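No value in this document is a laboratory result; all are computed from the given coordinates. Because the structure is predicted, anything quoted here is derived from the model rather than measured. Cβ atoms are built from the backbone, for glycine too; each structure is taken alone.
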Structure I
Amino acid sequence: MKIAVLAVQGAFAEHIDKLKKLGADCIELRQISDLEQDFDGLILPGGESTVQGKLLRELHMFEPIQDRIRQGLPVLGTCAGLILLAQEISNDGNVYLGTLPVRVQRNAYGRQLGSFHCEQEFEGIGSVPMTFIRAPYIEAVTASAEILARVEDRIVAARCGNQIGIAFHPELDEDDRIHEMFLKMCG
């Protein structure tokens, strides 16, 4: 199984390390020609969503990636990746890929000082560690989206079909179950 990881900015190396540990082959998406390779799934990592969105357009990768997701390519978006997937961003006029039917709030937990770690239930997996760094959260989901996790009363993970959006960073914790779940989706 081969997983592509968007590698233009952000925490892509940590995702690659985790995927390789789980036996997946990985490719880094850095330029349009990288999209010519075959791959079974895509990870959009944490980082800075505004920069990632801008680079996707400048590198002419935006529409091809958006089209593949719309055609059913399994995708996992973490933190900034969730923002890239969201159909609506309540505190930002931008919409990026807009394929996941959720409304998110950027930097919902505040600046770097608002970062935190907790353990909460994740649907179908159990209690998992969650590391939030300048994280968004999901304000609302449409009827077609399934809520996968909450922290207090805030939605922090959702799924719709081939897409999973997560507000935290599973690549930064020792627990592999979220990546394992994603690899099963890709298989």
Structure II
Amino acid sequence: MNDKIIFKTGEATVLAADGQFTDAMPEILIGATDGPVGQAFANMMGQTAGHTRMLAIRACNQMVRPATMIVPKVTMKSGAYVNLFGGVVQSATADAVLDCVIEGILPRAQVNDLCIISLIWIDPRCATDANLDEQDLYRTNYEATKLAIARAMKDEPTIDELIANRHKIVHDMFTPKA
């Protein structure tokens, strides 16, 4: 039996507290460093204007394992946005990854052989909201990242669940006409 993790995907949405724009919607890619995910991870090490990529660290000199790269889904146009991405959200992501190892969601024996790419969305309004609750931004990103990783590792939703819900569930932002 081959336990090597080649290519796992997951996503999750955790909603903000009332009055906040702190919804979290990470999209996760997990795989072996010597496979397609590792190749993508290495290729993403370069920077592009407005889309600064960062390794997930818990604190200076405390990069998590598996190595995790956070990538913004929205162009970062202000220092305030970059600070949220590289502060609150980076911390939440790193803590979630480490807790997934601690809780056995990610295999501890493979932490140096895996890497994770996490596409992160922060509502641009967060950067200008004078009443932003950074604790809620942390909470939503932490919970959503853990859930996305767990779903990736369990291959959820299953194809049977998707088929069963095909005509019961519609996209949250668009309902097609029958």
Structure III
Amino acid sequence: MRIGILAVQGAFALHKEILEDLGAECVELRQASDIHNLDGLVLPGGESTVQGKLIRELQMYDKLKELIDNGIPTLATCAGLILLAKEISNDENVYLATLPVTVKRNAYGRQLGSFNKVDMFKDIGDFEMTFIRAPYIEQVGNAKVLAKVDDKVVAVQYKNQLGLAFHPEMGNDNRIHKYFLQMCSR
């Protein structure tokens, strides 16, 4: 199984390490020519504005959007969730716009507002979630809610897309990555 991980900026290395430990072959996507023969896609945390700018400058935007629109399983965490969102309530920018949700950027405040919380993740159970300058989902459209923290939606699934406001790669629990790889093997 070959997973492409957007590696232009942000927290891609830990995703790669976990997925490789689970047996996947990972390719760092740094330019448009890297995007081929993929079974899955990871859009990591980081700075969504920078990532959105770079995927356009590096001519990756159209290829990524086409893959997602055509059904490639996609795991998007934190900034990746913002890249997928159809709408960002506190930002005029919209990026790939493939996930029918409205997100709020930096919804929990600045870096000092970062926190961990254990809460229920649908079909997985209790999961430790790490939030770093995280968004949350204000409107879910027709996506399925997978997790809430303090009544805020922090994880959804819409068809082939998993959108998470937190960083599952930051802990020692690989169940979300396993779930994603199961999506990729269908």
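Some points to look at:
- With distance in nm of label points 7 Å out along Cα→Cβ at positions 77 and 165 derived as 1.7, matching label from I, II, III: III
- Top of I, II, III by distance in nm of label points 7 Å out along Cα→Cβ at positions 21 and 85, largest first: III
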